[in-house]
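Asker: Below you'll find a set of structures to go through.
Nothing in this text is a laboratory measurement; each read-out follows from the coordinates by a stated rule. Being a predicted model, the structure only gives us computed values, none of them experimental. Cβ atoms are built from the backbone, for glycine too; each structure is taken alone.
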Structure 1
Amino acid sequence: MKKLHIAIATNKIEETIKDYTIRLGVEPCSFVANEYALWRTDSLNFSVRQDATCKPGELRHLGWEDSSASEFSQDTDVNGIVWECFNAQQQADEINELWPEAKFSPA
């Protein structure tokens with residue numbers, strides 16, 4: 001199964017988490033204080049990250065959470081947008097590598 005992945009930047013992580021929790025109707029499944037949040041719904045994998053290298057609301061990248069992905073991959077489309085492809089465990093591994101305190105498990 002594939003879920004669309006959208007990753008955006010913010011400079012107001014706490015406010016952004018509250019807003020998107022309401023918009024998506026679920027709490028984040030992973031949260032790192034002052035840094036990052038991830039929501040996984042039946043159809044969407046959505047993350048926000050406090051990222052000083054991007055403008056607030058700017059698209060960081062797109063991609064697919066794909067249960068059949070055997071490895072993480074990324075490429076860039078004709079418009080310069082980075083697309084990632086990964087399975088849920090690969091994303092969890094990346095989150096936990098960046099933020100060990102997250103202890104995120106996709107199960």
Structure 2
Amino acid sequence: MDEQDRVAAFVAEHGLETDLAYRVLDLESEVGEVAKEVATSTEYGNDPEAAAIASDELGDALFALLALAEAADVDAAAALDESLAKYEARIDASGDAGSGR
């Protein structure tokens with residue numbers, strides 16, 4: 001995935017390497033910021049139609065996820081392909097993408 005390579009190059013260029021545990025915490029923090037934007041824009045669920053997320057917040061979460069993939073030595077494109085195949089199989093088997101848990 002070109003985006004993963006871009007993130008890896010940026011991390012290396014700016015000396016932002018860190019361990020896997022920190023990458024997980026960073027991702028959690030960034031996804032939390034996305035959730036906060038939705039919570040506040042919807043008046044904490046009172047106006048779901050008003051949900052809004054700034055593109056830079058999604059970008060931060062995507063950066064964190066791709067940096068985590070790199071730290072975990074996981075090819076993000078291959079992981080996405082695997083996930084899509086899993087969802088497709090679920091839909092074919094049950095008509096639903098959920099895991100049924």
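Asker: If semi-axes √(5λ) of the Cα gyration tensor in Å, for residues 21-68 alone is computed to be 24, 10, 5, which of 1, 2 is the source?
Answerer: Source structure: 2.
Asker: Comparing structures 1, 2 by distance in nm of label points 7 Å out along Cα→Cβ at positions 5 and 29, which one has the largest value?
Answerer: Top value of distance in nm of label points 7 Å out along Cα→Cβ at positions 5 and 29, among 1, 2, belongs to structure 2.
Asker: Here's another thing I want to ask about it. Comparing volume of the Cα convex hull per residue in Å³ across 1, 2, which structure shows the greatest value? Intermediate values should be presented prior to the final figure.
Answerer: On the way: 1: 106; 2: 141.
Structure 2 gives the largest value of volume of the Cα convex hull per residue in Å³ among 1, 2.
Asker: Here Rg and Dmax of the Cα atoms in Å, for residues 45-92 alone was calculated and came to 15.2, 41; which of the structures 1, 2 was it taken from?
Answerer: Only one of 1, 2 returns 15.2, 41 for Rg and Dmax of the Cα atoms in Å, for residues 45-92 alone, namely 2.
Asker: Okay, next question. -6500 is what came out when helix-only ellipticity at 222 nm (-39500 (n - 2.57) for each DSSP H run of 4 or more, over all residues; to 500) was calculated for one structure; which of 1, 2 is it? Display every interim value, and only then the final one.
Answerer: On the way: 1: -6500; 2: -23500.
Computing helix-only ellipticity at 222 nm (-39500 (n - 2.57) for each DSSP H run of 4 or more, over all residues; to 500) on every structure in 1, 2 gives -6500 only for 1.
Asker: For which of 1, 2 does distance in nm of label points 7 Å out along Cα→Cβ at positions 13 and 77, calculated from the coordinates, equal 2.8?
Answerer: Going through each structure in turn, the value belongs to 1.
Asker: So relative contact order in percent (Cα under 8 Å, 6 or more apart), computed for just one structure, reads 28; which one of 1, 2 is that?
Answerer: The read-out comes from structure 1.
Asker: Looking at structures 1, 2, which one was mean count of other Cβ atoms within 10 Å over residues 37-44 calculated from, given that it came out as 16.1?
Answerer: Going label by label, the one that fits is 1.
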